[in-house]
Structure 1
Amino acid sequence: MRIFEASYYWLDLLIGYGFPVGLIALYAFKKIPAKILKLFGLGALIGLTWEVPIFVLSARTSMPVIVWVRELPAHYLVFMIGHTLWDGAIFLVGALLAGVVGKKRFLQGFQWGELAVLAAWGQVTALLVELSSVTNRAWVYVEGYWWNPTFARVGDYPLTLLMQVVWFVAPVVFYLAAIRLMPQDAPKSISV
């Protein structure tokens with residue numbers, strides 16, 4: 001089921017770099033408020049905390065976190081930045097989903113429902129991203145590290161726990177920071 005294998009890396013980059021371009025265009029045409037860009041930026045900054053170590057360790061040391069099944073068509077830093085932008089997009093979509101279920105005004109104070117949506121979204125997307133990569137023979141997490149145990153296998157490739165843990169903790173950090181970042185006049189939900 002390697003549907004996009006030949007173009008996987010290019011689609012990865014297109015979406016990663018295209019998402020912020022689309023957001024900036026929407027903002028320029030006054031279709032979204034600046035707070036959407038701030039939430040995206042916050043998510044991308046948080047994503048840097050794991051993307052930099054993963055990519056640098058994997059490309060520059062003898063202790064890689066991931067290995068590329070097929071050679072990258074561009075420098076690993078291009079992909080590191082693209083994945084950081086992906087993280088910003090994932091956080092932003094999660095925030096928009098959380099805004100739909102929020103009972104009070106969106107991100108105007110701690111709400112378990114909003115946090116639960118963000119955490120669930122993080123878990124689902126972390127698993128989907130890893131599944132998409134291993135089924136398209138792009139990159140795979142290295143198994144055998146005590147801090148990144150394998151919890152399932154897809155064919156010859158492991159699915160590991162590291163990013164599930166990261167995407168359990170990171171939405172909490174994002175949510176708490178987003179509550180402080182959002183102005184007090186934020187709408188009940190944010191729609192594009």
Structure 2
Amino acid sequence: MRVSVEHRARLILAAEETLAQDLARGVLPRPKPSVWMILLPPLFVFFALAMDRHKKASRMFKEGFLFTKRLALERVVRELGGEAVGPLAFPDPPAGVGTPEAWARIRAAQAEEVTLLQGHYRRLLLASASTFAGLVQGAYATPGEYLAFCNALRRAEMAVNAAIVAEVHSSAEAREAARAMETRLEHLRLEQVQRIFSGR
């Protein structure tokens with residue numbers, strides 16, 4: 001069965017969204033209900049507000065994680081459709097956060113990640129399969145080859161995190177959060193490699 005590039009792109013994006021969801025679940029502490037909420041129902045209001053803040057934070061986290069992924073995937077889909085995409089351009093950074101020089105260094109690190117992702121997504125989109133696992137198996141001959149890409153992506157993502165921590169969020173909490181995210185992400189990707197190639 002022939003699967004369109006658009007359908008393959010949706011499979012890739014869905015896999016990245018699942019990874020982002022799992023990552024958010026692993027690094028963002030979820031509010032826990034207390035027995036006191038049963039005895040004092042007004043406390044449940046505070047729990048509900050905390051849950052709402054957690055959901056919003058999770059959405060923002062996932063969108064931030066997917067930013068470079070979406071950008072890279074959109075560019076490759078357009079290229080494969082015969083469209084000239086031009087040089088990589090980023091939206092303006094948030095007002096009042098960092099300096100233009102700091103953002104130039106952050107964007108340079110993000111550009112490296114996007115370039116790496118474009119090569120990866122191109123390989124996946126040129127593979128012929130109806131599942132994400134099938135696309136990966138079609139694009140990478142062995143688990144080791146796919147793991148090598150995952151390790152290269154990990155280094156690129158760590159470079160982006162390092163630039164952000166150095167230039168915008170230099171607190172100890174930010175450094176610890178970046179380390180926790182990187183550790184969890186490495187674990188999730190290793191699980192993904194094992195899951196995709198276990199049936200071979």
Structure 3
Amino acid sequence: MIRIGLIGINTKEKDYLGLYLGKVLSMEHKVVLISRQQSIMSGLEDYEYNETFRIVSHIPDAIKADYLIVDALEFDRECHDCLFFITGPKESEVSDNEPIFNKGILEKDCVIYHNIFVDSKINGKYLSNRLKIDPKKINVLERPINEWDLIMEMENDYDQSIGMRHMSRDYQKLIYKMLQHSTGAKDKAIKKWLKKAKRSK
């Protein structure tokens with residue numbers, strides 16, 4: 001089983017990233033998704049989304065899954081095979097995440113910078129300088145803001161679903177890179193999972 005950690009302060013965008021990542025992986029694998037952010041998960045907790053995708057509020061004692069995605073505030077590096085440290089475009093988010101990041105993100109992990117605002121001073125360069133990121137050790141993945149992604153989240157909130165039909169190409173590219181990094185899967189396989197996930201309701 002591969003354990004994937006989504007680390008950082010709890011935000012709606014971080015929760016949805018975990019849900020989308022879990023849904024794509026579930027197209028071929030069994031997945032358990034754990035989230036600490038209950039406001040979004042309230043209608044989905046302990047819900048059998050499909051035969052290979054289970055969303056739970058806590059990690060069960062006996063886990064039978066190919067992937068375990070843990071959405072958490074902080075982390076124990078030894079308990080994860082892959083970590084994604086997730087922050088956003090607001091200075092408050094970066095400030096709140098900075099002490100978490102400084103506790104020990106190690107080599108070969110990723111930092112994801114969510115929803116880049118074109119005219120914002122809080123950009124990828126600022127993030128790299130603020131967190132003192134060594135690009136030779138840590139990959140920084142970025143996702144520009146897109147109104148279709150925001151609309152998709154609102155539709156999912158209303159329907160209590162995990163639809164991906166209107167996902168932007170930038171968001172798909174981000175998930176694609178995350179899957180490459182965490183699973184080592186081949187390009188064709190990842191593209192196949194993404195297409196199936198977008199068609200799935």
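Here, each number is a calculation from the coordinates, and none is a lab measurement. These figures come from a predicted structure and were not determined experimentally. Cβ atoms are built from the backbone, for glycine too; each structure is taken alone.
Computing distance in nm of label points 7 Å out along Cα→Cβ at positions 68 and 180 across structures 1, 2, 3 gives 2.1 for structure 2. Taking Cα Rg over 2.2 N^0.38 Å as the criterion, the top structure among 1, 2, 3 is 2, with the largest value. Taking helix-only ellipticity at 222 nm (-39500 (n - 2.57) for each DSSP H run of 4 or more, over all residues; to 500) from the coordinates of each of 1, 2, 3, which one would give -12000? Corresponding structure: 3.
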